[in-house]
Structure I
Amino acid sequence: MLPDSYLLQAQQRDGPPINPGTVESQAIQLYTGTRPYQFRSFRAHALVLHAPGALGEIVETQDRVGFTLTNWTSDAAFTLVNGFVQTPRLRINGLDTTISPQHQFLPDLGQLVLRLRGTNRVELICPALPALEVRPSATNAAVDLSWPSANTSFALQINADLLNANGWSDSPARVRLENGRFVAAESATNRRGFFRLRSLP
């Protein structure tokens, strides 16, 4: 049988489920009335959510993601969120909640494991990944590259050739704080240059 197709940009399944693995994993909801699994990506935060049940009231802003999860089972079940670059603050049903001992954060893997029972409103407070803005500087001899000051654990890098994966190096430009953004001024030359932000350990 052919595999199911998936629309990556829209984050939606396309067409009827025809793969036996897909059909079997969802067939349980015909008996329980509740979805046993749902997947969701939060693109601005680069987070991936694997939920043991049905998701609703999904929200993503610059400083947090939120969702309501109804577990498919009456017992406690584990929810996995991948992709963190720093420890998030956790709120469950409107209350600040410590991650341990009931839940677990694995910093080396960037994973958060939640142990939840029933229906819960979950909020993960963490800044979205920064997007670089490039603007002409006050002087014509430079351009300003900036990103939100909430993203403290990132370094600006430069590369002259995108085909050279090993050509990235930290920019020597001095970084200043200005109007809630980190700003680095790079000289405007005839040489081409590519920039990115590297997550610091």
Structure II
Amino acid sequence: MKYKIKKRDNFICQRCNITEKKHLIIYNAKLIIHHIDYNKKNSKENNLITLCKKCNSKVNFKRKYWQRYFTKKVAIKSGIIAFDFDAVISTYKRPFKLDKLGKPIKEVVETMQYYFDKGYYILIFTGRRKTEIMEKWLRNYDIPYHGFNTQPKIYKDADNFKPYYNCIIDDKAVNFDFKFNHKSKQQLIEDINKILKVSKRRDNE
């Protein structure tokens, strides 16, 4: 298991980026596998992370901070799943008002919880802002998520508005195969037109 975690983390300390090769020279020891929740009996992959000797000592302080920090870091490695808010996480009715929120859609929230527990990074990606009312709504309904309209740090140059994700769940999206194997131009046009029709009708309600 130790080798597997180190390989996932590229044999680098996930706090200071020292390599195992350099760590061997300085400390005459290999990098350490740290338990994120500080429970030595919990050896699930999403609870383990690679640290150097110095950082492993430092993270014994401010434990809650480091637990949140490393949980997010490992979750991003597992995969990022983005969920739209309106008509996906929450029911939605026109007219749009910033702090007029619907009711949570049970099946979607349960799915978010499933992947959250599996160690994936859950991102809420929406045109809404994270107002006090939104924060209260998310808290009251126990919505599991790591980020809200944030850009997980995957690539140094990825600083545009669109966040990086491995999968997105959106009521206005077309499922597209990048190899273009299963969609002709006409099929793609038909799929887009279906979504435009539903979207426009809903906007006019």
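Using the calculated result 17 for relative contact order in percent (Cα under 8 Å, 6 or more apart), pick out the matching structure from I, II. Present the calculation step by step, with values, prior to reporting the outcome.
Values: I: 14; II: 17.
Clearly, the read-out refers to II.
Cα extents along the principal axes in Å, for residues 27-90 alone computed as 38, 19, 16: which structure among I, II? Spell out each step's value before the answer.
Numbers: I: 38, 19, 16; II: 55, 22, 21.
Answer for the origin of the read-out: I.
Compute mean count of other Cβ atoms within 10 Å over residues 75-82 for each of I, II and report the one that scores greatest.
II
If you rank structures I, II by distance in nm of label points 7 Å out along Cα→Cβ at positions 11 and 43, which sits at the top with the largest value?
Values: I: 0.9; II: 2.2.
Across I, II, distance in nm of label points 7 Å out along Cα→Cβ at positions 11 and 43 peaks for II.
For which of the structures I, II does the calculation of helix-only ellipticity at 222 nm (-39500 (n - 2.57) for each DSSP H run of 4 or more, over all residues; to 500) return -1000? Working shown, then result.
Values: I: -1000; II: -11500.
Structure of origin is I.
Please compute mean projected area of the Cα convex hull in nm², for residues 123-186 alone for structures I, II and give me the label with the greatest value. Show your work: numbers first, answer last.
On the way: I: 5.8; II: 6.5.
Once mean projected area of the Cα convex hull in nm², for residues 123-186 alone is tallied for I, II, the winner is II.
A short reminder: the numbers here are calculations on the coordinates, not readings from a lab. What you see is a predicted model; the values in this text were computed from it and never measured. Cβ atoms are built from the backbone, for glycine too; each structure is taken alone.
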